[in-house]
Every structure is written in structure tokens, then in C-alpha cells.
Structure P
């Protein structure tokens with residue numbers, strides 16, 4: 001029988017935004033396709049859905065300075081920073097943070113792991129979620145604006161959500177491609 005090490009999770013706490021700063025250990029450097037405006041609007045609408053990962057900043061003697069570096073969650077930090085600059089959020093607003101104090105794992109490793117282990121939502125789950133939002137009363141334009149796509153994209157996703165559940169099952173098991181599923185969603189108006 002193999003013994004496993006005891007797992008200790010890092011504690012979470014609210015830290016005022018003014019005590020946070022972006023860490024140089026954040027591995028995301030290329031900003032291509034990164035929409036801070038959209039993320040800021042989303043945070044303003046629904047709040048922060050995922051905590052920032054932080055490490056206490058230390059002075060030369062190793063004592064905490066009261067400030068925290070953000071090695072993981074740079075996009076969220078920048079979105080919050082934008083909200084503060086636009087005076088839509090107070091700089092003293094408490095931000096939920098996971099405080100890492102484990103010296104055996106580097107801040108760069110935390111940042112890389114957060115970005116590499118991220119799994120995008122399966123397209124079928126996206127179709128179904130958009131369909132559910134519309135069923136709950138959201139209009140197509142609101143869904144489109146909320147998720148930064150065009151109304152045409154939402155309409156296409158809704159058509160895909162209406163395809164036979166049996167075809168959804170085949171698609172979910174990689175038995176057909178998205179293009180093949182899309183072929184089943186084409187509707188030709190009767191003449």
C-alpha cells in the first residue's frame with residue numbers, strides 16, 4: 001500500500017485591491033486576443049467568479065510588507081484595475097484571494113499551471129447553456145453581448161442545441177465533428 005502525502009490547500013482571504021500588485025512571475029506575456037474590457041464588464045455585472053492567486057511580498061529580512069503579488073490571475077487583476085481607474089470599483093474593495101505560502105512551488109509554476117490546466121467548455125455544453133439562458137427569458141442580443149459574440153453566433157448555437165439528442169450524444173463522444181453536427185442544423189425555409 002502506497003502512502004500519500006497529506007494535501008494542504010492554501011487559505012483564502014479577502015485582500016483590499018490597493019494591497020495587490022501584478023507579479024513579474026506571471027507567465028502570460030503575450031496579450032493577443034486578451035479582452036480586458038469584456039472581462040471588466042463581466043466582473044462588474046456578476047462579480048469575480050474566480051479568486052486571484054497571491055503571494056505575500058517580503059522585505060529584505062523576509063517579513064511581510066502588507067502587499068501581495070499576483071502571479072496567477074493577471075487578466076482578472078487588470079480587469080479589476082480598469083474598474084478602479086474608471087471609478088466603478090473602490091480601490092479598497094476586498095478581493096477574494098488564494099494566499100500561497102508554499103516555497104516548494106514557484107510563483108511561475110502556479111501561473112503556468114493555472115493557464116495550462118484550464119479546459120475550455122465543450123461546444124455542446126455552450127449550445128445547451130445558451131439555450132437555457134434563452135429559455136429563462138434572456139433575449140438573443142443580451143446573450144450575445146454578455147458573452148462577446150454576435151447575435152448570429154447565438155442563433156447558430158441555438159440551432160445546434162435543437163439538433164436531435166441522439167446526435168448530441170454522438171458528437172459528445174467524438175463520433176462526429178462540429179461541421180457534421182452543423183449540417184444537421186441547417187434549416188431550409190419552405191417555398
Structure Q
């Protein structure tokens with residue numbers, strides 16, 4: 001796998017997003033799901049929430065350029081729309097940390113190479129407050145070792161074994177894995193009577 005696809009460690013400034021059960025319709029409003037490509041989706045991330053609350057973290061200049069999103073419980077619930085993690089990725093998010101994530105949402109994130117690490121509720125609360133006090137301090141997601149560090153504090157994190165393997169080996173990129181296996185795929189295809197006989 002290409003080294004570009006390997007996600008052993010993600011480093012970046014954080015953006016805390018308080019609240020629980022933030023669903024995909026809030027992350028990416030449904031009216032933007034008609035787009036054939038994902039171009040420009042970054043401009044619509046949390047659009048309705050941002051209009052209703054001028055102090056929304058994604059509006060705040062102190063978090064511009066942040067790449068680690070810190071969230072609460074059951075983030076990404078609701079309908080399965082890949083536009084939500086794709087919009088976050090295009091906005092600049094490279095990893096997420098939270099209490100828990102909706103299963104389909106985390107699958108869509110992993111398919112984009114976005115690690116989603118879960119922490120104990122008290123650790124998420126501490127991290128959100130710490131980032132709010134010091135938004136210039138970088139968070140380090142040690143994906144390979146399943147820990148998160150902020151300043152001098154190291155926090156144990158959880159990440160499913162299958163997702164861990166995909167991220168640290170780069171096999172989350174299904175297209176890349178298929179392209180690298182092209183010769184082997186052709187070799188097997190030549191042996192199949194219903195392909196080679198036509």
C-alpha cells in the first residue's frame with residue numbers, strides 16, 4: 001500500500017463540538033445530497049446549525065485550520081449519507097475523537113481514511129474543555145497505539161480491530177487495494193471459465 005494511505009498517527013489542532021446525538025442531517029443538510037460529486041460540500045458542513053448559532057465552533061476563527069474534531073456521544077447518527085464525512089474531510093478534518101459514533105457513520109469515515117477513536121465520557125469532557133482553553137495546542141491521535149495525547153496527558157482510546165488494521169496498513173482505500181492487486185485479479189480471471197471462454 002502507498003505510504004500516503006497509512007494512518008498510524010494524526011496530528012492537528014482540535015475543534016470541540018459539544019452535544020450528543022448530532023446526526024448526519026445536521027452535519028450535512030439533506031438538500032445538498034443531490035450533488036453528483038462532492039465538490040464544494042465543505043461549505044455546507046453544519047450549515048443550518050451555523051446559521052442559527054453565530055458562536056458555533058465551525059464559525060469561530062480560533063478553530064479555523066483545526067483538523068481533529070472532538071465530539072460527544074452517538075455522533076453521526078441518522079441516515080447513512082457519505083456526504084457528511086466527505087464534507088468534514090473536505091473542510092479539513094483528518095480525525096475524530098468522541099464518546100461514540102454511529103456504526104454506519106464510522107464505516108463511511110474509515111472508507112475515507114478518517115480515524116474515529118472513542119474515549120471515556122470524562123476524557124472527552126476534559127479534552128473539549130482543554131482544547132477550548134488552548135486551541136493552539138495540537139492533539140495527537142496515535143492510531144497505531146490507540147491513545148490520544150494533548151499536552152502532557154495521554155488518554156487510552158478504543159478503535160475496532162478491523163478499523164485499526166485498515167488504517168495502519170492503508171487498506172481502507174479499497175480502490176487503491178484493487179489497483180495494487182490488478183495483476184493477481186487478472187491472473188484469477190484468466191482461470192475462470194465463464195470469463196476466459198468468451
Structure R
């Protein structure tokens with residue numbers, strides 16, 4: 001096992017043994033990631049739902065299918081994205097995680113960043129934004145615009161679950177994904193898909 005894999009195994013073990021907040025008591029699985037372990041694009045959501053808690057992977061329910069459709073529509077390969085959540089355990093009844101729960105999980109997210117080493121980050125929804133920037137956003141003010149923090153290029157878009165409840169929001173989500181895709185291509189982080197002409 002090489003050094004990266006050893007560090008990744010240690011990181012996963014720490015996540016699975018975590019009891020830093022009350023969410024650990026109700027979880028079926030700790031939901032860590034899916035996609036590439038090291039990837040240029042990191043997509044961050046809120047917290048696991050029921051499907052994610054059962055499968056142990058993020059974004060596998062209805063909202064995950066919408067997110068996966070967007071990813072595949074741009075020809076982005078599995079190894080080029082890494083999907084995770086601000087919190088790694090499911091809150092009861094899929095409620096929004098509390099500030100203390102978000103804070104408790106931050107050390108794991110920080111470790112994840114160091115391992116994945118993304119160049120572009122897509123935050124899905126206001127909770128992901130709040131967990132990352134420590135302030136509550138007005139989504140209309142922050143979505144669809146790249147900002148830079150600690151050398152990362154960061155964009156915020158609507159959470160796929162919100163777009164499922166409000167189908168007209170699928171259009172701005174597609175616009176945001178187009179910007180992310182174009183930036184990945186411009187920076188030479190992924191190859192341009194021959195089918196895509198955004």
C-alpha cells in the first residue's frame with residue numbers, strides 16, 4: 001500500500017469511528033465519498049439522507065440521480081470528481097444539520113481536502129456554503145459566481161433536492177455546471193468532451 005492509500009485508509013477509519021456529535025448514535029453508515037479519491041473537482045452537499053445512510057455513499061437518492069445526470073451530461077469521468085457532504089452522518093428525519101454538528105465534522109472535511117487536493121469546488125446549497133464560509137448566504141447573491149479561497153476556485157449552486165422541488169431551478173443549475181465544466185477545461189484539469197459545446 002502506497003503512502004496516499006495508507007493515509008486514505010486512516011482517514012476513513014477516523015470517520016467511521018467518529019463520535020464527535022450526537023448524529024453518530026442514529027447512523028447506519030458513515031457517508032464519506034464517491035468518485036475519485038483524488039480529483040480536480042470536489043462537489044459538496046449538506047448531509048446524507050436515508051438512501052445515503054443505507055448505502056454509505058453520498059447523493060444516491062433522487063437528488064443524487066439529478067446530480068449524476070448533470071455530471072454525465074458534460075462527460076466528466078468518475079475519476080475527475082469527488083462527491084462528499086459537509087456532515088458525514090444522517091440527521092434525524094433528514095433535517096438540516098445544526099451549526100454544532102457542522103463544526104464537529106469540520107476536521108474530517110479538512111482532512112478530506114488535503115487528500116483529494118481539488119482545484120475547483122462546487123458547493124450545493126446554502127448549508128454547504130455556510131459550512132464552508134461560516135456565514136449564511138442569500139443564494140441569489142452567491143450562486144453561479146467563482147470566488148477564491150486558499151487557492152481553491154469555489155462556486156455555489158442550488159442543491160439538487162431544491163431543484164427537484166422547484167423544477168425551474170434546473171436551468172440555473174445547468175448554467176452553473178456549464179461554468180464549472182468550462183473552467184475545468186480551460187485550466188487543463190479535464191479533457192474537453194467531443195460531444196459538449198457549451
Original post:
Suppose you compute distance in nm of label points 7 Å out along Cα→Cβ at positions 74 and 114 for every structure in P, Q, R: which one lands on 2.9?
Top reply: R
Subject >> Comparison of P, Q, R - label where Kirkwood radius over Cα pairs in Å is highest >> reply: P
Original post:
Of structures P, Q, R, which gives 5, 16, 14, 14, 13, 16, 13, 8, 1 when P(r) over Cα pairs in 5 Å bins from 0, in percent, for residues 90-129 alone is computed from the coordinates?
Top reply: P
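Just so you know, all these numbers are worked out from the coordinates, no wet-lab data involved. If you're wondering where the values come from, they're calculated on a predicted model, not measured in any experiment. Cβ atoms are built from the backbone, for glycine too; each structure is taken alone.
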